[in-house]
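Take a look at the structures listed below.
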Structure 1
């Protein structure tokens, strides 16, 4: 097994690093403090391919693997985990449109999303259906050659500032569960769509989060993704990659925090010596680095399995998301602790990384749900093969 990056992956990493250092890092603190959604910078990311990383080339994307994607996203997240996370959500929505849309949708919408001209939002969560996504109540009722969409979604990233919405809605009977859900791509300015106030959040301040209400929104039949009843499957396929994306954003944030902590330990003097001279702090740094490297390898293994179409890819994506988001949050938290009082003030970026990474343990399926996914698979036959 070769754990080295290929020449292409090194090139992708360097391109992402250059973009992050030039276009993102100098502005990330201001985006956070002023709650600015850097649309133009995201579109610049689209110009270099980062808005359609794993969208097929035939639909205007780069056609890269999920492993390639992880390499790119990690570098973007070192500069601003919040903005990098939105870019990954947009990538997920773009891939779903390109993968499951009709020929017309793939031709008319997917390339404009892949280029960053049109930004997307992923609309699954509802007020009464978060972890229990199969119980969603937003309804799409057939009306001639279109559907009428009614209901509401909450915690939608980019809502109010994006051009396309990927919406999961019930087309089956109220008690049809996951099998009665379908997926749609909906123009964000359609008649009958209403946006709530921007939520005041602990972190992720460089992207707006709003509730969306649909009142008799007419959606052409052609805008359905896949067949009726395939929506939950489509959503879950999107989330396998989405979970790796969010885990990778945690790795990028933790990488930046670890390096800052390491440098600070050489700079800060206490009791007549640098912090780097205290064995207890040396051990802390060693544990932080160990957890970061372990998280990175778990995510890259899961990405490889997803690329290969492995039957256990969903299990590995859940394990990687759970471990990486927990471990990397702790890396950032420990980095803040090593900075003492300075870590708690905004002059240093540690508190921003802590706030931004905290939500990664909740979204794309809470880490409790990740444990449920894992446990159910581990209790089935063939577990030995599943974790080898």
Structure 2
């Protein structure tokens, strides 16, 4: 049975990306301001990352960021994108998430992953090869704690003794959760095992795109194996993009910061990322082979993005939510404009917002000749009635 997403949802995934030369206070404020703009434009979600090294992705606590942003927005849901489970004691993290869900009145989504940056793990003395194992151990306890269970568990890196959350999440029966999935099947397996949502962060990379349908099959199979259910309604797919009124303008906008972003990936990822010696080379790399899990950037017009989303839907078999992988390759004004163009011209197509507007306009146009004589006749009658009334009043006055 084919899947239809109905009214699709849209949002943005903030790593975030800020050059290490800019004021960090203002960088964080800019991210908040952009989410406020997305809220005004009726985007559905904003995901906030957790990173502890590299300086570019400079938000260390998505929970602290979300607490502030929730006070400055009205509708948009806010998500940890994602909490690195390998670095946190499960009870402490569960309590923070439950509290934050109350502070946001249920607008929270708890996104989880193993930890993306190897340098983070190194500084904490965590063997990177153990990150996925630790995530699974932590997630098993987190799901139970947030469901109100009492948990006892002993691992080589945390202990729980008759542990329970002192308050449960605002959402019932529990906070919405989603697992990050990139190239490997780990995220898909984990989402299926616990019956959680999935967020495909590398969907626009060549390998990530290739694996989309396969990852969902894995997720569904694991859900059946563990007696859980999963839904494509809780599947999110991510792509970096920048659009403008013309393709030429979209590429010109990237002259602001694409080269700097490329240099960051090269510095942090080493030889795994290609070198861009010119802006043209940077554009070619980003829009063809991409930047690893960061994916291939879609640069152009709203129509180009419509075609890209259709392509992702076909490759994946269908998903509910499309997220932009936020970046600062364009300046703030151009970035705001890009998201506005997307909201005005892309979202309506996938949310069926205008399904009745064109037929309504066409029906009115087709029947104009039938309606207008009655309309004009009504105006003429009102004028005549007024004139007759005035004439009668004048006649009475003259007689007196």
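Here is how the numbers come out for the structure above:
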read-out: Ranking 1, 2 by percent of Cα pairs over 31 Å apart, the structure that comes out highest; value: 2
read-out: Structure with the greatest value (metric distance in nm of label points 7 Å out along Cα→Cβ at positions 64 and 256, set 1, 2); value: 2
read-out: Test item: distance in nm of label points 7 Å out along Cα→Cβ at positions 216 and 352 calculated as 1.8, pick one of 1, 2; value: 2
read-out: Structures 1, 2, by distance in nm of label points 7 Å out along Cα→Cβ at positions 72 and 104: label with the highest value; value: 1
read-out: For FRET efficiency 1/(1 + (r/R0)^6) of positions 32 and 368 (r between Cβ atoms, R0 = 41 Å, to 0.05) computed as 0.25, the structure of 1, 2 it came from; value: 2
read-out: Winner on mean count of other Cβ atoms within 10 Å over residues 40-47 once structures 1, 2 are ranked, highest first; value: 2
read-out: Structure with the greatest value (metric distance in nm of label points 7 Å out along Cα→Cβ at positions 136 and 176, set 1, 2); value: 2
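The numbers here are math on the coordinates, done by the rules we state, and not lab data. As the structure is a prediction and not an experimental result, all values here were calculated from the model. Cβ atoms are built from the backbone, for glycine too; each structure is taken alone.
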